[in-house]
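Each structure below appears as structure tokens.
Derivation of every value follows stated rules applied to the coordinates shown; laboratory data play no part. These numbers come from a predicted model, not from an experiment. Cβ atoms are built from the backbone, for glycine too; each structure is taken alone.
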Structure P
């Protein structure tokens with residue numbers, strides 16, 4: 001575990017493996033550990049860098065509203081810290097929104113870009129407000145019963161069949177990489193607080209990147225999930241139409257947690273795209 005002084009705060013990050021750098025950027029309140037299914041397989045081919053965004057994990061949590069540009073600037077600062085001139089950038093969910101801004105603002109730092117289960121913003125501020133409140137409710141529910149809260153939240157991330165397998169044996173290591181017990185335990189460590197959730201929610205207000213995507217210069221993989229109820233496939237199709245040098249792939253029969261449930265398939269797609 002390492003810390004980089006970035007834009008007046010400390011960002012916690014980790015490096016795994018050797019080779020060309022690949023930076024993995026997580027979503028709303030999520031921590032670097034949530035790349036548990038990607039770190040090992042990808043680090044066999046690349047130097048994998050994971051980070052806790054400001055307001056999450058072990059990174060600093062300054063108490064003021066954040067903007068999408070702040071998060072993009074943090075990634076640049078993190079690259080400047082060890083002197084990285086260029087990297088592949090992968091963003092999931094809200095992390096995918098951050099890296100869209102990064103690719104537009106700092107195109108010279110981006111080799112290939114991966115947008116995983118993400119979108120170009122909400123039609124109105126009502127969507128982000130509901131999502132924020134859901135995150136806050138989840139925080140308090142988790143304090144009372146993290147096991148129950150995990151499986152209630154899992155309805156939006158995993159297929160019914162997969163949820164059943166996790167409930168039948170929470171200790172089972174799926175794909176030899178992670179178990180439901182691992183995820184539940186990790187969710188109780190350094191949780192994102194209601195204050196952090198409020199500060200992070202600000203970045204979604206007025207965020208609409210769709211018409212700017214034509215300016216993205218990097219070769220881009222848009223990777224969606226067929227049954228994603230958080231970031232629909234329609235969003236990914238729109239992104240593909242706008243980004244000039246883009247490829248789209250949709251993982252079948254899975255929701256927002258596709259990188260965990262379908263880890264071998266997702267990992268192979270990522271490796272093939274980033275290596276070629």
Structure Q
């Protein structure tokens with residue numbers, strides 16, 4: 001079963017509009033999408049799936065790199081995200097399917113050349129989603145996805161080497177405590193990463209997929225981009241009984257304590273897997 005917190009809030013117009021605006025204003029999704037699409041080796045692809053495709057940022061990158069006659073299916077279970085995507089990305093090669101990742105095989109024909117999932121595999125029931133990917137991939141087809149560093153338990157060296165002060169998240173909690181009487185919950189006992197490489201590799205193996213390559217990469221951005229990200233309702237902080245307006249006030253106050261062009265870095269585990277080629 002997909003995590004509950006992965007489902008809440010995504011199928012709302014305010015989130016979808018803010019999310020799509022972020023992808024247009026800042027390069028994070030365009031850069032990460034192109035990187036994943038490049039790793040998917042789309043040179044001869046005829047059918048590609050953008051899994052958990054949201055408003056279509058990754059589908060756009062796939063369309064740029066795939067052959068001109070290739071077809072792309074963007075599948076996501078949030079209709080609001082896809083409504084925004086249909087409005088901003090109108091391409092006859094692209095089909096939008098509103099459905100959970102776990103039901104991929106019910107909506108997409110087999111013999112898919114590649115499945116690409118940017119930033120969202122954590123929102124699925126991972127073992128079931130991997131089985132669904134195996135069902136639709138042709139032998140030799142690739143499955144390329146990434147996992148946030150916090151979920152994967154990985155950290156790129158750049159994440160610590162460029163740190164120049166407290167993170168915006170830290171400042172948000174400090175401002176909330178100072179100005180709103182916020183008491184953060186006690187830190188939870190340190191737990192194993194939810195989607196470590198070992199866990200991911202095991203789920204892939206059980207689903208019949210083989211790991212071809214993995215890499216921990218660094219995504220470089222700025223404090224201004226981080227603020228825009230935290231303005232999206234589903235990502236706004238802190239947790240607790242705050243209205244969105246209050247969270248935005250806290251964010252503005254925390255951001256005022258930073259410099260907009262201060263560099264920030266996030267880490268990602270990138271995985272390239274494959275459905276094994278048939279033995280002759």
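Kindly point out which one of P, Q the value 15.6 was derived from, the read-out being mean count of other Cβ atoms within 10 Å over residues 131-138. Only one of P, Q returns 15.6 for mean count of other Cβ atoms within 10 Å over residues 131-138, namely P. Each of P, Q could give Cα extents along the principal axes in Å, for residues 59-202 alone, but the derived value 48, 35, 30 comes from P. Highest-scoring entry among P, Q, by Rg/Rh (Cα atoms, Kirkwood Rh), is Q.
If you line up P, Q by FRET efficiency 1/(1 + (r/R0)^6) of positions 11 and 259 (r between Cβ atoms, R0 = 30 Å, to 0.05), the top spot, with the largest value, goes to P.
Taking 21.9 as the value of mean count of other Cβ atoms within 10 Å over residues 99-106 derived from one of the structures shown (P, Q), identify that structure. The structure behind it is P.
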